[in-house]
Structure P
Amino acid sequence: MIECSWCNLNEEDRQYLLFDSEYWFVFLADEQDYVGRSILVLKRHCGSIAELTEDEWKELRYLIKHLETCLKITLGADFCNWSCLMNSFFKDSVPNPHVHIHVRPRYRNSLVINGNIYNDNEFGHHYALKKKEQIKEQDRKMVYQTMKSWLNSQI
């Protein structure tokens, strides 16, 4: 079997782990082009969302509900875009997909973190791919701590 980066996460990869459930990891994404952008990663290697077990689906629904609520309460998101895009795995000559789900919170109003202002300039439209704007590292750390604290107190 081909090595899978999601199956072989090191400590650095786990530094922004928000929540660890029975079947899923929830991470604050490296790319913070949308403030609070997160990724839910299935703990076992599985190549298709259609192959999730009933228990994995049930827990995923539970985590989606809580993560979306967290983003709305802690950061003021208006709604979230959810996606399970496996395209990048199929760029390889021998694809080895691993189920993971992206959430991009969307904001009608400006978001202020540590005095820095962030705007969702595509609000109401499809999210932009390869957005250049990223939040400052100190703001990312604050978002992480705020979300992690809320999730761990609620789940």
Structure Q
Amino acid sequence: MVELAIALGIAVSLLVSEVVGVSAAGLVVPGYLALHLDQPGRLATTVAVALATWALVKFGLSRLVVLYGRRRLAVAVLAGFLLNVLVERLLLSLPAQPVDARVIGHIVPGLIASEAASQGVVPTVAVTLFVAVVVRVLLVLLLPWIA
């Protein structure tokens, strides 16, 4: 199921980026998000960490060093990874958790942040979530045929 979600995410991402001109955040991100659309706490935390990563890279780190291309991608993924670790440590320190608020994947927030730095936060998040929903619908439709 994970492999199918990622493959569909790549295909739909490519199609949407050709039609709309805005790419989803990394080719694999929509597939991973599609698998977790039934977990709003995880989605919200993932988007929040991605936004925090974007802000850190755009308004903090990029003022200290020149960030573009691979360098920006690497810094965004590393910053997102480190923020993810901080969020997980914070969540573990809480006595009770009413919802699962873990971040989806270790590099997903950084990939979202890196793409948002290129094309803007709103278009990136909107297209990424749209592609994730399309992938989820396709998974639901295809599941009886492949199970």
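Here are the numbers for this structure:
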{"quantity": "For 2.5 (distance in nm of label points 7 Å out along Cα→Cβ at positions 54 and 102, calculated) the corresponding structure among P, Q", "calculated": "Q"}
{"quantity": "Answer label among P, Q for the case where mean count of other Cβ atoms within 10 Å over residues 22-29, calculated from the coordinates, equals 23.0", "calculated": "Q"}
{"quantity": "Value 15.6, 48, calculated as Rg and Dmax of the Cα atoms in Å, assigned to which of P, Q", "calculated": "P"}
{"quantity": "Origin of the value 38, where relative contact order in percent (Cα under 8 Å, 6 or more apart) was derived from one of P, Q", "calculated": "Q"}
{"quantity": "Of the structures P, Q, the one that 4, 15, 16, 19, 20, 17, 7, 2 was derived from, the read-out being P(r) over Cα pairs in 5 Å bins from 0, in percent, for residues 14-69 alone", "calculated": "Q"}
{"quantity": "Comparison of P, Q - label where distance in nm of label points 7 Å out along Cα→Cβ at positions 6 and 110 is highest", "calculated": "P"}
{"quantity": "Label whose coordinates, when helix-only ellipticity at 222 nm (-39500 (n - 2.57) for each DSSP H run of 4 or more, over all residues; to 500) is calculated, return -24000 (choices P, Q)", "calculated": "Q"}
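Laboratory data are not the source of any read-out in this text; all were calculated from the coordinates shown. As the structure is a prediction and not an experimental result, all values here were calculated from the model. Cβ atoms are built from the backbone, for glycine too; each structure is taken alone.
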